[in-house]
Structures are given as structure tokens and as C-alpha cells.
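Enquirer: The next part holds the structures, each set out as C-alpha cells.
What follows draws every value from the coordinates through simple rules; no lab data is involved. Predicted model, so just to flag it, every value in this text is computed and none were measured. Cβ atoms are built from the backbone, for glycine too; each structure is taken alone.
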Structure 1
């Protein structure tokens, strides 16, 4: 089985730091039974995929989904690809499926589009349903995403699978002796709840002077006014000497920080499709406080404290609870790490993905034979 895996479009400025989609694809393909039969299609060179065969989109086609789809279709013919997996960009997948019917899989990393009532939206929904029908299959990153799709598109009959993000836990070395540190990792944008986390941490550090905090923020400058508000909160004289702020660290550095911190925060205000940040916090052995939105509860199971995303006081109280109750902190850390290792190992997740793709290939062969 020969596979083409198409990564989403992004600016070249963003390619130095891999995002969750890049990491997910790397992990799935590295542990795939079909890893030697994969070609990764990207906008440009990306170090994560140096061990794979890759193809780069020509500059002339990078900005338009139709041109990208046409290029991938030609590449699929020349490579004799059995299946083409398109990550995250549905318009590319939809256009490609018209050129390669029954050979395109859309791997969605978010909640699938839902249309509101109305004549115009009814027409859009009809057209989108036809586009979905041309796909060979659809992959969701969480049960929450699959349930959302089933509710929004009950009339669509399409092979589907849930393939969550996985981790190679052999790379993780959680430290038994933890720093008295609270860590928050995420994009510095309102939907990630970074400001609320900063406000909660500021309250706690005033009352718990032996503790410190670390904020690792990506995409600095995207929301400058919001970022300024976050920095003002964390720069208060009473706590500034116990707060470390780092921007756009490599994945390896983030992993090392998680392996040492005692408490992690995932305060997302929006509905997370999966929640890789929570998975990494558990893998690093931190006790987690989470907003629990979207797929976050699937990642943590019962092994996190859950607080409503806008509840600054609630987050502050949860942090103090973990600081004061060492037994609870250790239990959530150890059992959370065990929980994710059992459910989200890259070997397990890659096997689920391989099984689904192989089933689609059998379905395609059966249809051709008939």
C-alpha cells in the first residue's frame, strides 16, 4: 500500500517550529506498518520528516486549494498511490476527491463544519454532503469530534475512525523529584485561556511564596494587545522574580520542562478537538488542572482537576489545593501518566490508523472488482 500524506498549508515562517499536526503525522508515520511506503507532501522542507521520502509543492501552487489538489493528483498517478491522506484542509481533500474518487481520506484535526438553518446554508450543506460522499474515509482525533460529526451529519454514510494523537513515551523521563513550579504551555491567544491562567497563578504566588511559575507561549505577536495584558499580569512586582516567560521553544525543550514541573495548567476556553498539551503534561508527570473542554476529558479521564475555563478563582483554588495536598498531587501525576501511556502510545494509535487505512483499501478493491 503506497500512501501520499498531504500536510496543511502554512507560511514558511512557521515551519521552523512544528505544530501539533506536524507532530501527529510524524508519529503516526514513524510507527506505521507502512512507513516505508509513505511520501510526505509539504510546502517546503521540514526537519521532522528527514527520514521520509518527501515532495514539496511548487511555489506556484501553494496559495490555492484547486492548484494544490491538481498537483497532488498528478503526483498520486506518478507514484501509483493507493490512498491520499489530506490533513486538516478539507477544500484540498474535496477537490482532490473529484479527481481521485474513492482514494482520498480526510484526517480532520478539529470539529467538522456544521451549517445553520436557512436556504443558502441548505444549498451549501447539500454541496458539502456531495463532497463528503466522494471521500474514501474520514478520521477524527477524538470521540468528541466523531460525536459532533454524527450529530451534524446524520445522513452521511462514510467509513470513519477515531485516531487520537499519540506519543512515543520512550522519549519521556518524568522526574520523581519535582520543582515547585506551575507550568502553562500554549499559544498566546484568547481562546487558549492564557490570561485567565496568568491571573490565577498571580493570585496563588502571592500567597505561596515558595512556589514559582513558567509560561511557555507560542505565536508571540499574533495578538499583541492580549499578549501585553498577559505580560502585565505576570510582571507584577510581588511575583515577577518567580515567573519565567519563554517564547516558541522547541518540542524537546517543552518536554523537559513538563518532566520537572509539579503542576500543569490547560485552561483552554475553546472546545479543544483533542488536547495534545494535556497529553504532554500527563506524559511529563505533572499533576494537571484542565478546563475539560471538547476532547480534553478524554485525554485525562478522571486523573485531572477540572475547572470551568473562565473561572479564574476556581483555577486559583485548584492550584492551591494541589500545592497543599501533596498526596493528591502525586496520585494525579502518577495515575495520569499511567492512563495516557495505556491509551495513547504511538504504537497503539498508529496500529489503529493502519487498520483503518487497510480496511479502506480492501473496500476500494472490492468495489473495483464488482
Structure 2
């Protein structure tokens, strides 16, 4: 049974569709770690066994790119031009502990809430080694009728997509005004990936803003658009919606279950290359140590849990990392994977 979800979504081409273009036989995962608030990367040749680059030390240190000296929630997207688009939350939740500021949060927590921040980090690269960077301050945007940007409470979990109808890059992200309910907004970005080209607009919100909606992830499969996001209606739980048009309307899939009863977040859907299987990867922050869980589907109606990294019976393995947070996966050619692996091995010499 399906019902219409009271959310308006806009999106474009995703890395799922990109996989059909060229020989992309390897996988790249990006994630962050609470220990250092930097960007981490891991490679896989088969989508099952993963090895962190740089011995699981940050490949980019958060204090070199972020206003708050730390990043979270990295997402990587491969655009139609072949370039890599990396978006991250500009936020350090332990900046006081690590000596970057004297207060717990950037601004008054009583007014702006937990983990308050004002911006995102956007980076672009052709080779995953050399990057351009922009820091986007959303509090500097003109206030709107539905959003007082000068009082933005958070800008979290950005993801990049390509809108085929407009031919533009687009980012979608979680925001709230002050300590209000979290919603999903979107904005278009220029080709240099260093400036917004449109005022942000509402992408998703709970009915009557009754609860938080965060962590949107979008993938197009055939003619159907799939939306994974996190609802806080009954605790943090990933949800699924579908549409036949990029503008909706979206139907909520009441059959979606990932088997996890504890609060979890950050769903990211990607395809196993050369198969008809899709993986939904999520971040469980309520287990110790923190870990990623995985479910697989072929039809987006039935889902099979395959467990957590390195747990008995789970085919997903890590060779040299742990306690990763908020991951996202894209595809590389075998040549690109080898070149990236070689680069980071040489950095240790």
C-alpha cells in the first residue's frame, strides 16, 4: 500500500545513472570520523572489501578547508563532465575540546541548537588529488518569506545532483531556522562549483513541520526516482519515496524496512556494478563502536539486510579502518583507482 508523501522534491542525474557511462569497475567511499573531523577515503575493487587510503588518516584535514576547522557528512558526486564534486558540512562538534574555539558551539546553543553552523564546503577535482574549494555562508543570503537565512540554525549533509531539465548542478541539504524543525532545501550551483546561482528553495518538509527531516539521498533507476531520507517522526529512521517525474508527486513506500530498530541516519544508495542489486548503506551512531549497516534490493520493494562491516555473516569488510561516519559511494575506473592508490602510497615514502 502506498500513500502520497507530503513532500516536494527536485533532483537530477545521480551516480547510479552515471555508472552506465564508461568502465567504472571500482568504488570510492568518502566518510568522516569524529576523532579528527577530516575527509577520509576508501577504495574497493569489488564493492565488498574496502581499504582506506592514507592508512585511514585524513586525505584532507578539516582545519585546512572549513571555517569551523572541521567537516562532517561528506558526499561525492561524479558529474556529467567526469569531474568529482565533493560537498561537506562545515561543522566541528568538538572544536572546544580540540582548542579551535572557547565555546561549545559556534553560536549560542540555546538560540541555534545542537551542532549549529552556517555553511558548507564545496570542492571540485578532476583527479581526486588537486581540488578547488569554496566556503558558502548561508547566513549571508537574503532572507525569504519561508526562511530567515540570517538566523539559519544549521546547514547539514549536502549532496550534489545534476538536474537534467535545467542542465545545472544542484545541491540539496538539511537546514533549520534557529532551533526550528529541520527541512530539506536545494539550490543550483555554477559549473565551477564555487557559488550558488539561485536562492535556496524548499525541497522537503514534514507535514506541518511536525518533526525533523534530514539527510536526503537521491538515485534514479530506470524511469523512477528514489528518495532516501531520515524521518524523526518516531526516532531517527531512514525512509523511502518514489516518483515518475523529478518534481513528484512522491509516494511513500510503507514496505521499506532496513531491519534496524535503533536510531540511524545518513542513507546512501548505490549499485553493485555488473548486477541488478542496489545497496542502501546507513550510519548507526547508537552502536559502539559506530558502524555502517547495509541492506540490498533489486526492486526497491523487498530489502535484505546483510549486516554491518566485519560482523559475522556480513560480506562487507574493512581492511584498515573503523568508526567511520556518514559515508557516500561513487565509481572509478580501474585505472583511476590504481592511480589514486599509488599517489597515497607515495605520500608515505
Structure 3
């Protein structure tokens, strides 16, 4: 009897997770043994963030269901309401699509409802990028919750694998496949520098820095962080500045307003982009003199491209840092000194990169094709006692 093709439903909520998921989605699309389904939700469907679901369609994928969240702003009340709307929408989508497995990545609140629905409906869940630590945001706890609600774990390093097992997960269901993000960017086309400058309308008179800064959702220092950074940039005449929009987290509106005011007053040196798209962002980063902020891009993608990054504050606190990353506080003095050091940066012939490309797609497809649904759904907590 011919085996029925398993339906693998990838649920993506933002430009960031889609960038990582792309090579896996492409592998699933080409697979003769598995059927790809796609649900787009969260930031993808918000106008303020560039309607990035269009990037998925433009890449040749069919979105099986768009699930709106109706998020109005980044207040905690609006976020909670958006999650409740998403719960209902995801339930309807999964009821219609009837997947054999859902795939989620990362740690965002707008992916959490999908995992809750799948858990209640007893649909197996594959979680990517578990076991990491970012103690400066609520994402940290969300990530660990997603680990506990999931059945198959695809992690980016042995350290993260040990952490997932430490959380009581069966080691036989935890796989170190490396970073999908690194795999993705190394397979992207390299554009000519002149084309990148023209695409973003960057002035050729100076080099540029990418500024990608998001709210810290566990403290009250967001205003201090963005004001200090912008004050330093205002007094530095060495670069042009390309700002990307902050994620739709609590406090993002405050940061976004400050950035927009700065760009308006400094049009001769600054640009603001809602979303660059997967290929263009990586090439934008590739030809920059560095990335400043607290985005995971500065800790994952930038080191893989041998681009220096300045990581400000606590949002990414706990992630392993490559030698190309300068980890600093919110103070103007430290920010100013770190930017001055960028001028002295030389490409490193060898560096410790914690997020590596293990060309994982075929391995992941094999896992998806061979897992035992009944066995993994009958999930047990595995005690891994640590001597105190």
C-alpha cells in the first residue's frame, strides 16, 4: 500500500522567523514524501510592519491560510487581545488543514497561540531554536514554554541541546541540526554593492551602519537605550544610518517614534525601512560596516558574514557571543567608544561562531518522514537530576 504523504504545516509570524524557515519550507515544497502547508500570522499581516506575508508569496510559496490577529498597537492589552483572536483563527485553520505536524520557530508571543491550539488538538509540534537564553525579554520564558509543549526539537548547538534535555525532554527527540538562519543566508544570492546602495537609495559619500533595535520587555530602560544611541549617532559624522523597524513587542511604539523623529531631522544621513525582505536585508548587512542594536541578527547572521556588531543592553543576555560581537551597556560613553572601534575592525580569518551551518534540510525531512505520532504524543517528563 502506498504511504500517504504527511502534511507538514509551517506556521510563521514574522519576517525574522520566515528568514530562518525559508530553506526548510523550500525543502518541504520539493519533497516527494511530504506535503508543505503554510499559515501566516502575527506581524506578517500588520500594515505597520510592511505586510511581509507578501514576501512568502513572492518567493513562490502558497499560503494556505492567513490568520489575522487584529493587533492595534504594542501595549500589553492589545497584544493579549491579539493572541486571543489568533487562538480562534489558528484553530479554524488547523481544523481545515488537518496537518500531521506543525513547525514553529523561536520565542515570540505571536507564535505561542499556535502551539497552544496544536497541543489541545493533539497535533505533534516541532519546535526550532529551543534551549537558548535571552533573559532581557519575555521571549525567554515563551521559548521554554514552547519547548515543554513541543514533541520534536531542532536546536542550533550542543549547549542548547543539553538545555532542552535538562528541561525534561526525551533526548531521542532532540536534534542538533545547526542554525537554519546561517544555512539560509549562506545560500542567498550575493548582490553587487552598487545595486544594494541603489535599491535602498543610500548615499555613496559614506559607509553605513545598520541599526536594528527592539524593546527590552522586562525593564524600563527602553527610552534611555534609544535616546542614548540616537544622541551618539547625531554627533558622529562618519556613517550613514539605515534603521529597521522594531518588532511588535511591548514598548516598540516608543522606540519607533524616537527613530522616526531622528530620521526626519537627519534625512541627509539616515533612512528608515519597515522591512527589507530576506535577500535584501542580508545583502544590506553584508556591505555594512556593522550592525548596532539588540537584534538576534547581530549575534547570528552578522558573525557568519564576518560583520562586526554592537549589542546593547540585556535583550539578548544569555546567548553565546562570537568574537565579532561587542557587548555593551546603555551608556553613551560605551556606545560612542564601540562605534569608534568599528573603524578599526578588520575581517577575522578565524573566529568562534556558535551558530553553525550543518546543511540540515535533508536530515530534518527524514525526521519528519519517520517520527511515530502516537509515541511522541504520549509525552513523558524525563528526569535529568543535577547534583546540588
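Enquirer: A value of -1500 was derived for helix-only ellipticity at 222 nm (-39500 (n - 2.57) for each DSSP H run of 4 or more, over all residues; to 500); which structure in 1, 2, 3 was it taken from?
Expert: Values: 1: -14000; 2: -1500; 3: -12000.
Here the read-out was taken from 2.
Enquirer: Of the structures 1, 2, 3, report the one carrying the highest value of mean count of other Cβ atoms within 10 Å over residues 284-291.
Expert: 1
Enquirer: With distance in nm of label points 7 Å out along Cα→Cβ at positions 196 and 212 derived from the coordinates and found to be 1.2, which of 1, 2, 3 does the value describe?
Expert: Values: 1: 2.8; 2: 2.1; 3: 1.2.
Structure 3 accounts for this read-out.
Enquirer: Could I ask something else about it? Suppose you compute Cα Rg over 2.2 N^0.38 Å for every structure in 1, 2, 3: which one lands on 1.05? Show your work: numbers first, answer last.
Expert: Working: 1: 1.05; 2: 0.92; 3: 0.98.
Corresponding structure: 1.
Enquirer: Here's a follow-up. Of the structures labelled 1, 2, 3, which one yields 10, 38, 36, 15, 1 when P(r) over Cα pairs in 10 Å bins from 0, in percent, for residues 116-267 alone is computed from its coordinates?
Expert: Of the structures listed, the value fits 2.
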